[in-house]
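Just below sit the structures, each encoded as structure tokens.
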Structure 1
């Protein structure tokens, strides 16, 4: 079964922030493009067998937050089988306080 991958405003902003940080703060625009492409490809790959990745946490409502590591970044998402949809909720740098960043989803 093929799933629709939905990227809401927050993970979209996460990806833009990652790109801008690498390109402008680290002065590495080519690296920023490489990281952007790697994250984008990883997100798009969630359309097939999204449950192949590990569960990070189960929320209070029973939703399983899953994650996919790509380079130094982690994509967090929910799978909605009733809609055949994957909802990406955050894209974070692996060195961040993940629990704090995902607090509103648990």
Structure 2
């Protein structure tokens, strides 16, 4: 579960999940982002061994690593949602990166 959620957060940069799952996966992803700050073959292989998703590792090292290169930590945030899950009443939360990717449409309009 942790690997799949980590790959989803890296690919989509924002997911909605339950609060306990978000709290469990946050340190896992933050360690991967710290690893991706130094883009070398050894770190890529270490990241791939953790998440087993080629596309996620590629985005991690090509986009997210350089984006957070000067940030010492705290790459993700958890935002609690007021509305609980319908089936079991579990608390929901948004897990997202602190700094978002700028959209291409905004850059082309200017």
- request: Could you tell me which structure in 1, 2 was used to calculate distance in nm of label points 7 Å out along Cα→Cβ at positions 68 and 92 as 2.5?
  value: 2
- request: Assign the value 30, calculated as relative contact order in percent (Cα under 8 Å, 6 or more apart), to the correct structure from 1, 2.
  value: 1
message: So if we calculate mean count of other Cβ atoms within 10 Å over residues 28-35 for every structure here (1, 2), which label has the highest result?
response: 2
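From which structure (1, 2) was distance in nm of label points 7 Å out along Cα→Cβ at positions 36 and 52 calculated, if the value obtained is 2.7?
On the way: 1: 2.7; 2: 1.9.
The read-out comes from structure 1.
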- prompt: Taking Kirkwood radius over Cα pairs in Å from the coordinates of each of 1, 2, which one would give 14.7?
  reply: 2
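Where is distance in nm of label points 7 Å out along Cα→Cβ at positions 4 and 76 largest, in which of 1, 2?
Values: 1: 2.4; 2: 1.6.
Sorting by distance in nm of label points 7 Å out along Cα→Cβ at positions 4 and 76 in descending order puts 1 first.
Match the computed value -14000 of helix-only ellipticity at 222 nm (-39500 (n - 2.57) for each DSSP H run of 4 or more, over all residues; to 500) to one of the structures 1, 2, and report its label. Intermediate results must be reported in sequence, preceding the final value.
Details: 1: -9000; 2: -14000.
Source structure for this number: 2.
Readers should treat all values here as calculations from the given coordinates under stated rules, not as data from a laboratory. These numbers were taken from a predicted model, which means no experiment stands behind them. Cβ atoms are built from the backbone, for glycine too; each structure is taken alone.
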